[in-house]
Structure formats: C-alpha cells, structure tokens
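Asker: Once you scroll down, you'll see the structures, which are given as structure tokens.
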Structure I
Amino acid sequence: MAKVELLKSQLETLKGAIPELKGVLLASNEGLPIAHSFTNGTDPNRVAALAAAASNLGRKISENLSAGALGEITVQSAEGALFVYSAGSKAILAVVTPQGANAGLIHLEARQTAKEIGELF
C-alpha cells in the first residue's frame, strides 16, 4: 500500500473510532494538507494553515519555557474544539470536534494515531 493510502487509512480509522468528529487532517509543519476527511465542507487548506500556526506557536512556547518537545494543543470554542498533535518531526494531526465531544477518548485515539503517523514519516 502506498504511503498516502496508509495515511488516509489512519485518518479513517480515527474517524471510525470517534464518529462525532467533524473532521481530521494531516498536514506538514508548514501548513500544507497531506490527507484529510471532513464531514461539513470545511476548507482543508485553511485548517492546515491554522493548525500549523498553532503548532508553531506551541513549539515556540515549549522552547522558551524549556518544556521539551511539543505534544499537543487544544483550542476550545463555543461550538467545538480543535486538537492539534505532533505527528513526528514533519507533520501535525488536527482533529475538529463538536462542543461536548469526549476529550479523553479523542486524546486516547488521536495520540496513538499521531504516533503511528509519525513512524510512517
């Protein structure tokens, strides 16, 4: 199976484990979408750019606080949340959820997915 197909399969498995997700996206650290799956017509280019910006800010904060490598970032809003996970040194995994989604389950599944994706790179 080609790498792109493996990555898409990982994203679909994550969405299958948490059906209420609005979307999942894998992007480069530079904000370019690699693979995605959204249920509501969200623009993957925009999400990739925003997730990369959040990730880069988180990395700067971690570095300046001497807190080690960035693991993840959460952005909560009135209508939902965006979870951004480091997926190795070259990519990020973004998970878009509705308000009230089970954050514990999301972290459990998405952290493992991000780790597996990081190993593919």
Structure II
Amino acid sequence: MENIEKRSNKTMQFVFVLIYLILTIAGLVLIKKGANPGSLAIENGNLNFGINLISLLGFICYICSFLLYTRIVVMFDLSYIVPLTTGIVQILTLISSYVIFKEEISVKAIIGASIIIIGIIIMNWKS
C-alpha cells in the first residue's frame, strides 16, 4: 500500500511539473503574440492599466505557472528542480520560437540547447 502511495505522489509531482511547463510556455508565447506589454498611466488621479486580450491571457498563464512553481519548489530538492525546469523551459522556448514565430535558430543556440539536454540527462542518470 505504501508503494502505491509513493507512486501516486510521484505521478502527481510529474503532473504538476508538466502543467507548470505548459503554462510557462503558453504565457511566454501569448505575451509575445499579443505584442503588448501593457500601458500604465495616471490620469485625473486614476490609475489606468491597459492590455490586449491575448497578452492578458499570457499574463494569467504566467502568473498561474509562477504559483504552481512555488508548490513545485517545495515538493522537490531545490538543487534538482530549478536546473531541470529552467533547462526544459529554455529548450521549449527555443522550439516554440522557431515553430510559432518562425525565428531562426543559430548554430550557437543549437550547441547551447544540446549542452542543456546533456546536462538534464546527466542530472537524471541513475548511478
């Protein structure tokens, strides 16, 4: 019974990380797609904040990813989860920028991404 609980806990941790990654990338992509960093102004003593819908959705995704990240950091060893999620976010951002925004990927970016992937593999290598 204890083994099932551990497996269930590991599955939940994996799901949290996966949702975090999806929300982070969705937030970044939507903010860039919206191409509107927002405007902040004080007019007649009132604080006005303007942002388009796509950027707002990206902002919401990014906030949700941050809140989920605070939970993930508690669930894992900090020295493990921060480099792992950061590396995966970097790779997914590179791929998203190429696929969605048709940005060019340089040889240096490919080398850097390869080093990140190798680092993730080494971190997860069971000795």
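Taken together, the values in this text are just the output of simple stated rules run on the coordinates, not laboratory data. All values derive from a computational prediction rather than experimental measurement. Cβ atoms are built from the backbone, for glycine too; each structure is taken alone.
Asker: Which of I, II yields 0.94 for Rg/Rh (Cα atoms, Kirkwood Rh), as computed?
Answerer: Only one of I, II returns 0.94 for Rg/Rh (Cα atoms, Kirkwood Rh), namely I.
Asker: Identify the structure, out of I, II, from whose coordinates helix-only ellipticity at 222 nm (-39500 (n - 2.57) for each DSSP H run of 4 or more, over all residues; to 500) was calculated to give -15000.
Answerer: I
Asker: Hey, distance in nm of label points 7 Å out along Cα→Cβ at positions 7 and 95 derived from one of I, II reads 1.9; which structure?
Answerer: Corresponding structure: I.
Asker: Separate question: For mean count of other Cβ atoms within 10 Å over residues 47-54, which of the structures I, II scores highest?
Answerer: I
Asker: Of structures I, II, which gives 4.2 when distance in nm of label points 7 Å out along Cα→Cβ at positions 55 and 79 is computed from the coordinates?
Answerer: Among I, II, the structure yielding 4.2 for distance in nm of label points 7 Å out along Cα→Cβ at positions 55 and 79 is II.
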